[in-house]
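Below, each structure is written out as structure tokens.
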Structure 1
Amino acid sequence: MKITVVGAGSAGAMASVYLKTKFPEYDIIILHSEDIPTLGVGESVTPYITRFFDDIGLDEKQWMPATNSIYKYANCFSNWTSDNEEHFFAFTYNQPVDKVLNQQPITWNDLKNIKSTDTRLTDLWIQSYKNKTSKYYSEDFNFLHPFMKDLKAPFVDGKYIGHKYSYAYHIDANKLGPYLLDIAKQHGVSEIIGTITKINHSQKIDSVEVDGVKHTSDLWIDATGFANLLINTLTTEYHYYDNTANSAWVAPLEYTDFKQMKNYTESIWHDLGWIFKIGLSNRQGCGLVYSDEYFDDDTTKQAFLKYTNGRCMQQPRLLKWQPKRLKTPAVENVFSIGIGCGFVEPMEANALYLTVASIKGIERYLNSNDINDYNQRITYTLDDIADFIDVHYTLCSRGDNKFWNDCRERGIKKSHAKLLQEKYFNKKSTIEYAVEYWTMFPDYMWVELTSAWLQHFSEWNVYVDTQMIQRYKEIISKQKQQIQTISNNANDYYNFIEELHNV
């Protein structure tokens, strides 16, 4: 089989190297133009990327220094709630209650086998919260909390203290694509450099012409991002979201103090929207996300420049998009991947997750020939992303301008407070479905959001035995003390990163 990937940004490079790794007998070609720049914005990722890089055999000690990458342990939401607290959304999967209470070893299969109808560890925490014996989810459920609070490295004798897929990365997206493209070519992926001047198609794409030369392929992968160069020749039907953010001013920032780099992503509430800050080993990525329906581009640019306070390493760049998705991300012999399938906004590091989800979907298609499965999973996960992001706005208690007031009104009309509970009990919100790329946000993340934004679980029907809760609290308290002791003696995070990048 001949598969052609069009586009050599992060998405195209990831697709080509992964498919060549999984299907070495296939002829994989990556076709791209050096005249078309890549977007190169998304730098914060999730553990789905950690697993993906393991799948293609990348070595952290090699690829992280090559892409200015650092470890990420959570997404910290600052000032979104009335108490102005910091809420760390970390990667702490739900666990089977019986094994936790009996202090038995827990395997990855144990996590994947938890059902939405089971009593989950989060049920115990919710009841504890309702009993006013717990308050901050991150402190109880996130074993890395003290490492982020104190900016320490969670490694003992060079070994990570937790589960491999409980951390992620901040990555320089401008370097990731070229790095993976080199890896792809080492694996035997062929490269064609040129500009597509014509696409020949009927029900499917038959061939493309690159600088006057015709190229054919059995399968086409559209990795051209928002341009959707291939897929839009076969479909232009989109589903549009109610999410309002559609613009961002972005720029790299210089470190005036190395401790401006954090071991977590910062998502900071702003009167005009929100600001992301993503540390790399050599700089910080930063952006102000907003809606141009409410705020003009010049006003937001000035607000961004004021916030960054002279640290911009270049003039801010304006990004625009429509919150939407393709109704059918795959048509005939063309598969859109990554943000080409759809895009809501940058919150929660969802862009590269979509890239991995769609690449994994193509792998399933090549093994099953079921294109409907691809379309169902990608559209479901995008709709779920849209919901998860939207409730950050609609349930936010801060802001009294028209933008924030309209967001809250939308949340009331769409019953978003009730939606949080519905998502938690949805069977597709379990780890089982998350690892199969139906959802980016498994059950525990809806609990995190509810505890931070609503600050109550009054309507959640969770009933747990009192003795179980007491036993749970004793175990959690002991674990927290042990982790805090490790954190107190751990290496400084900055020294750790410097050593990593001096390798």
Structure 2
Amino acid sequence: MKMKITLINLPWTFEIRWQGNTSIYPPLGLCYIASVLRDIGKFDVEIIDCPVLGLNKDQIKERLEKSKPDIVGIACISPVLHNITIEVSNIIKNIDKNILVVIGGPYATSNYNNLLKENNIDIVMLGESEFTMLDVSSSVKEKKSFSKIKGIAYKEKNQIKCSEQRELLKDLDNLPFPAFDLLPSLNLYKPAFRYKRLPMISINTSRGCPHTCLFCSSRISGYRYNSAEYVFNELKFLHEKFGIKEFYITDENFAILNNRVEKICDLIIKNKLDITWSCAGVTIASLSGNGLNIIPKMAKAGCWYIGFGLESGNIEILKNNKATKIQNLDNVRKVLRECQRNGIFTKGYFMLGLPTDTKKTIRETIDFAKSLPLDGVQFSLPVPYPGTEFYDFAIESGGQFFSEDFDNMSGHANNPVYAPEGITREWLKKAQREAYREFYFRPNYIAKALFKKVRSFEDLKRYVRQGSMYLKKTVLYKNSLS
């Protein structure tokens, strides 16, 4: 009888997802782990995707009692999932204390001590988890010690121990395609706004980022990428096997290698692959200069949406936070205009209240966003996680921390956990609301959205849904910033 492994994507609540839990994407990390466990390790694997199925803790318990797994892996990617991770691990051990509870994800990696202090978590995987989980599962099957497994923290005789660091995966092409077939119907995964056609799923074509931005965890994970051929073959496979019409590329920096992007586009165009796609992890630097020439080809290959990490409208704030991905604000306009000429929807991601930000520089960021030919924006509040270099810099620069509540550590929390020196959390939250109100409720923006961007009934529904959300978040706010 095969050993059974269950992987859980935890439920996300309305409070955790600032947009009301309206966007649900496949749990990509769990799908990669599942494919390695199944295709390489030959284990019996299932995925319980709570958000898409709407499962609560009682229903998770019912499923686990029925499937009777030997190992349960839980994705803990964010501090807002800390408490629910603990609760679910308690449920698992109450069902059967012999079930091995394994936790992984970015948050779990940086906070393994706190998680392991809870009696019902056995192992925390540190960093990339596909082959770590495979080694853990194989050790359980073969009844071997965990001491020689690289990349884990675990408890032994009431002591927390860390094993030798695991090397990063060097060749991502060696990974099997994500096990999307273990998920419920892919038709259930629907984004709120970022789509042209359905069904749509997310994929990843690279890992890490070569830039040094303090506020991003990806800078420490090393930059690696799939070959253009691998990416095309995956797109083609998912399109033909599952009928996927649109893809959201979740890379931290999809376009950093111009030649790779161009080759991916050439393969899509040459093979007449009928798909549309978007990418939210793109830097201005990657499409500046000669990179401008790639934008028309991206559009021809089906790209209709690009999200840019712009962060701040003040170059000194960017330098202070080591945001090397933006070195010249003038390049921002050039890249956005080229996208506009090719019919590509652009969204700018900004952060209000970075360390060393002032009321003046935050005002500059809001005005900068409004001055750009952007179709959409996101104004997030920074969350310096304890134990990171960003946290240390936030402390050194005189900032204030207001909460240690894990559930509140979100860029759209009602009560910000951090504010730079000289700024209150109340002012910062008002600044965020006013930024949205000023950007989205400009008459010329509304007119452009209605008469230039709406090309189908789906477009209209998307804009109405997005407008309603921002209306609820901003219409009651009447005070001006001072």
Structure 3
Amino acid sequence: MNRLNLEFSLSEVLWSAAGVAFVGVVADDALIALATLILLLGLKLVSTGDRLFVMPAAFAFHWSQTTLGLLYFDVMGREVPAISTSDYRPMVLIGLGCVLAIAVGVRLGLSLVKRPIDDDRPQFAFSLGLLATIYISTVGSQGILATLALENPSIRQILVSIDTARLGLLFLILRRLLHPVPRWGWVSAVVLGEVVLGITGFFAGFREPIVLAAIATLEIFDRRNVRHWIVLTVSGVAVVALGMLWMAIRGEYRREFIDVDKFQESRSARVDRVSSLGAEWLNGKSETMWETADKLVDRMWTVYYPALALARVPSHVPHSDGEILKAALIHIVTPRIFFPGKPNLQSDSEKVRKYSGVMVAGAEQNTSIAFGYAAESYVDFGLPWMFLPVVVFGVAIGWVYALFRKLLWHHELFISFATVTIWLALYLFERSWATMLGVTTGLIVYLGVPVLLLDRLLLVKFFTQKETEDGTFQQLQHPSQIR
């Protein structure tokens, strides 16, 4: 087992202390200062030390969903419903506790597997041309896979994982376009194309390509390079701007997506409609834009219903003594492909109704209101035991990352798998235990195992290329022997 190896330099301690103190004074809010401290400490805990920044990026996004409304109110002076209609601060504290628990767990998980030696490991598994060819072919299959997933619930997770693999291909292409010399024009073209595909779907699929481009840029980031700062800034602004645009148009757009004949089959019609709806929104009053910003913050800062549950449990509704987490675990170990008749889990909306005491929209309106794993843990176990399963989940995430870093011989395959898996498994605070554990397990089984098998097949080619002049193979270490 590795040591935790969590060392702080004097400069890190001093700068962090100064930053936390400054934020606390400016914000005049100890809770914001605490949130800043947890962010800085958490980023240190989840650092993997291999210039792959998906873990810190996913952690930071996860953290932002616990504090966004608080920061928005402090900086902009605008209230979202959770501020004015709930006792939100205890839930923010619990959310920050969950975030820190995940970070501690990740660090423990990373320490369970020794980091491999990178000598003689091939960096690239495929040519850029082959990657581009496969990627282009997968773009056209998105709609087919989505349709099949809806029509075949027993293999839905497999089909979703296959579609998710396309993000891995996208990330590899973006990395190749940034190494050894960045080709920013091509990177911009690929990301723009993905954003168009994402924002003209039924769900908001525009975020991931921008995030992947930012993560790829961080690998080559040079603090002295102004262009790198510009790229990261533009990425952040683009995510926020597109998020606001989507919040403004999604209601009308989705209605037409469902109701208008042939709208789903025509990408150009959807592009035109998004453009026209976006133009109408941009030409509206400034107050309309502020209202859209309020909605976006309210949508991302999912503490309102959990805060209401916190006030009702256990005074009005008793703790569930682990029933929610137990049901999620049973659901995961009984995949529908082998257990087609298994019952559906209780929806998030039903949990909100029961524990928060609000009659929200549910399955009868074909929707689900987020409750989140933090609220479920509190309902299940209360304080402080609710943090134990969160730590265990963090340990699993860190261990999976470290294990596949050791097992996957081709560095590029590991980077692709880890980036997609860690981001999708970790970035959302609002997920239920069932969804979070299901997504993570599905990615490991249906994406990780095939990637591992592919790595072993490519390893034969790698050993062949290492053949010596007299026709014998060099005695290279097998990946399983690496320490």
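Read-outs throughout are calculated quantities, based only on the coordinates presented, and are distinct from any laboratory measurement. Everything quoted here is computed from the prediction, not taken from an experiment.
Could you tell me which structure in 1, 2, 3 was used to calculate Rg and Dmax of the Cα atoms in Å, for residues 54-229 alone as 17.7, 54? This value belongs to structure 2. Quick check on the output: 22.5, 68 is Rg and Dmax of the Cα atoms in Å, derived from one of 1, 2, 3. Which one produced it? Value 22.5, 68 for Rg and Dmax of the Cα atoms in Å corresponds to 2 out of 1, 2, 3.
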